[in-house]
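Below you'll find the structures, each written out as structure tokens.
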Structure I
Amino acid sequence: MDKFPLAIDLTIIIPCFNESMELKDTVKTNIDDANKYLRKFEVIIVDDGSTDDSLRIAQLLVKKHSHVRVVKHQKNLGLGAAILSGTKGASYDFITYLPGDGQAYVRDIISGLRKTENADLVLTYRTKRTDYTLYRKFLSRCLTILLRMLFGLGFRDYNWVHIYRKNIFSKIDIKSRGVFFLAEIVIKAHRLGLKIVEAESVYRPRLSGTSKTVKFKSVCKASLDMLRIWFESL
């Protein structure tokens, strides 16, 4: 039988770029889950320069829920920059990020939250990605292979939900601001000998919109970031 609430205080960062259709329900579901499963929590919505109604919705959520705060970027800076902005205002010793489009909730990372006591970084991994195109599967596989070849990493999933000890961000200088931010943390945590563990997570297909991480510009930027970090290690 599950033992809830979990003995963990958690900052939940929700990066948001033009997610007005899903943001309200996503935040509400995560608050409901957090009230059920967590000891203490806060939700930090980082509006990454949205051009739709996302910021207005986020500000309404702040008025309605005492656990919610908003950080605003004047322009779109990328997933990594959004997560990093959220970490700077985090109140608790553990931090995670959950997508603003409702592809994962607190309930979906319970296995990972249970492993935080003995880890600096928990990588949750997806077992089924029913909405992935062959192109997205190809990109994901390439990333896994390249990280093994260039950096000696053997983890299952790098671009999904992570759970961090807050102090990891004072130990690691992260330069990537786009989607490669997630992999760079793993690379540099591994180099420092920090404890990294894995845990299975649920992955939910998007209900609206399209992924921003597979756009050609994002893929090129991630590739350049990967090569930069590799050259720095030579």
Structure II
Amino acid sequence: MTVLSDNLAKIEKRITAAAERSGRKREDITLVAVTKTRSTNEMNEAINWGVDDIGENKPQEIRDKFDRVLPVRWHMIGHLQTNKVKYVIDRVSLIHSVDSVKLLDEIDRQAEKHDKVMEVLIQVNISGEETKSGVSPDELDDILIYAGKLKHVKVMGLMTIAPKTDNSITNTLHFDNMRQLFIDIAAKKYDNISMSYLSMGMSGDFETAIECGANMVRIGSAIFGERDYSDKQTGKGV
């Protein structure tokens, strides 16, 4: 056993327990291993230990690592500028961070070039923090209606990033509010919108997120350890 495999085993147990506490099973939860700054060696080791989904924050890292990583489902989870869509459109299975009509339009345009329908999540700024990306809950209806008219984009659910706080009660409230939005949207039956994924919860709060209804969690440091942002750990080397 390596440190990475041991960490993964512990995470699996914690996800399973949290899923059971919410009345679900482990297979109901998708684990996205966040590989920001991680080398392709680390990524391939995680895949060999059973990771099926990996998430990157930067389009450039997806572009640079893609051909040196074992077959896996890639997720774009970080803020995505319109001029970087071209780097990920033919490589990722799901874009988590859609937060504007402008970005939807560019994803639709690039996806058409590749004759594909790009699956996306709408990022919601559920906490209202000015430093967070995402649409406000009040804006969600308009962006979903707009997305439903696009031919090469399919909205598959919602994503949020909770505030960094030691107060688990605060994040429970945010996660509960996201779950309610998720339920309300599913009940409205928008055109071309599927509420399949509720992506919320990271290394510090994924158990709370699962207990509140998340079925996709994004975990990095709890699997790989704390990040080293020095030049040798950019993720480009192997």
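Values as computed for the structure displayed
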quantity	calculated
When distance in nm of label points 7 Å out along Cα→Cβ at positions 184 and 200 is computed for each of I, II, the largest belongs to	I
Identity of the structure behind 103 (criterion: volume of the Cα convex hull per residue in Å³, for residues 8-87 alone, calculated), options I, II	II
Source structure (of I, II) for mean count of other Cβ atoms within 10 Å over residues 56-63, computed value 20.4	II
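Bear in mind that the values in this text are calculations on the coordinates, not laboratory data. Note that the structure is a prediction, hence the values are computed from the model and not measured. Cβ atoms are built from the backbone, for glycine too; each structure is taken alone.
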